[in-house]
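Visitor: Below, each structure is written out as structure tokens.
Only the coordinates and a few stated rules stand behind these numbers; no lab work does. Keep in mind the model is a prediction, meaning the values are calculated, not measured. Cβ atoms are built from the backbone, for glycine too; each structure is taken alone.
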Structure 1
């Protein structure tokens, strides 16, 4: 999976797995032969992970980070695919196995995950950011994404709102109530 270099046997943690991109990332990690841990924010978003071969953990619950470790029987995650940032991203980063990989593609929490030189050096971490990255071959990536949806590798989450009620869609996004991609329909 691109910059993350995910493969068979890896353990991938995706904060924000109830969102459109995060949900697709846990599915793609599983398709690559990895174990996936999908973090979601609150009971109302839990159903976005139902039916997926993923360990689902509510990151708003006390001791959620310990639940990751417990659910992995002591194994440490090898990858953090982070679009949430803040304390959630930081907690997961601190749990990564030696030589782990971090890919940052946003911070919906309002704060980027804090990564220090000490984190990188003492953990042997590889940290990448996809923000501002130039994509040279967008058509190939687009074709691959559409193929994974068409062949069932990825189930795309969609929240539909009538165009006449676009304000509701914006409100859902701003209040972090949306599940998946928000689409306006006529």
Structure 2
């Protein structure tokens, strides 16, 4: 078990992919850096997520702890031996990879075609559905900064804040504090996400 402090990277894009990780507590942001130093957040990872299952010899993204993260670190060579002995684990990882592919396709739609309101509503809905138990939550934890959300959604911080304020004024959400959003009207949130 490894403890990672907020702001600390535990996967660095381009480095040799010699290990994979399973987050057991906390959350992390996943991002890619452009040649000029600009950063694009490509996702967020929470308890139960597997990271670093690179198909190439190097990591395709970086991962940084948002809050204290506990994770298990496994050598890739050991994983391949384990998969040979436990085919059910291989199926589980394949299911996870398929889920991530669907999420990537949803993110392309979100960035390419959705309005700011649809993007923020889609993000809140996705976070509600990301509950480990598989059931949507009414109280959604948002440990990431508004700037991270904006970067992920391809928006400005101001647009994210204005959109959240509008959704709150409409009675769709409530914002009890900076790290939580209460979904007051999930059906209207779904309609807002779908346009």
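Visitor: Who wins on Kirkwood radius over Cα pairs in Å among 1, 2, i.e. which is largest?
Guide: Of structures 1, 2, the maximum of Kirkwood radius over Cα pairs in Å occurs in 2.
Visitor: I would also like to ask the following. Ranked on FRET efficiency 1/(1 + (r/R0)^6) of positions 88 and 120 (r between Cβ atoms, R0 = 30 Å, to 0.05), which label among 1, 2 comes first with the largest value? If you can, show how the numbers build up before the last one.
Guide: Working: 1: 0.95; 2: 0.20.
Going through 1, 2 one by one, FRET efficiency 1/(1 + (r/R0)^6) of positions 88 and 120 (r between Cβ atoms, R0 = 30 Å, to 0.05) is largest in 1.
Visitor: State the single structure among 1, 2 that was used to calculate semi-axes √(5λ) of the Cα gyration tensor in Å, for residues 72-159 alone, giving 27, 16, 14. Spell out each step's value before the answer.
Guide: Values: 1: 27, 16, 14; 2: 32, 15, 14.
Answer for the origin of the read-out: 1.
Visitor: If helix-only ellipticity at 222 nm (-39500 (n - 2.57) for each DSSP H run of 4 or more, over all residues; to 500) computes to -13500, which of 1, 2 did it come from?
Guide: 2
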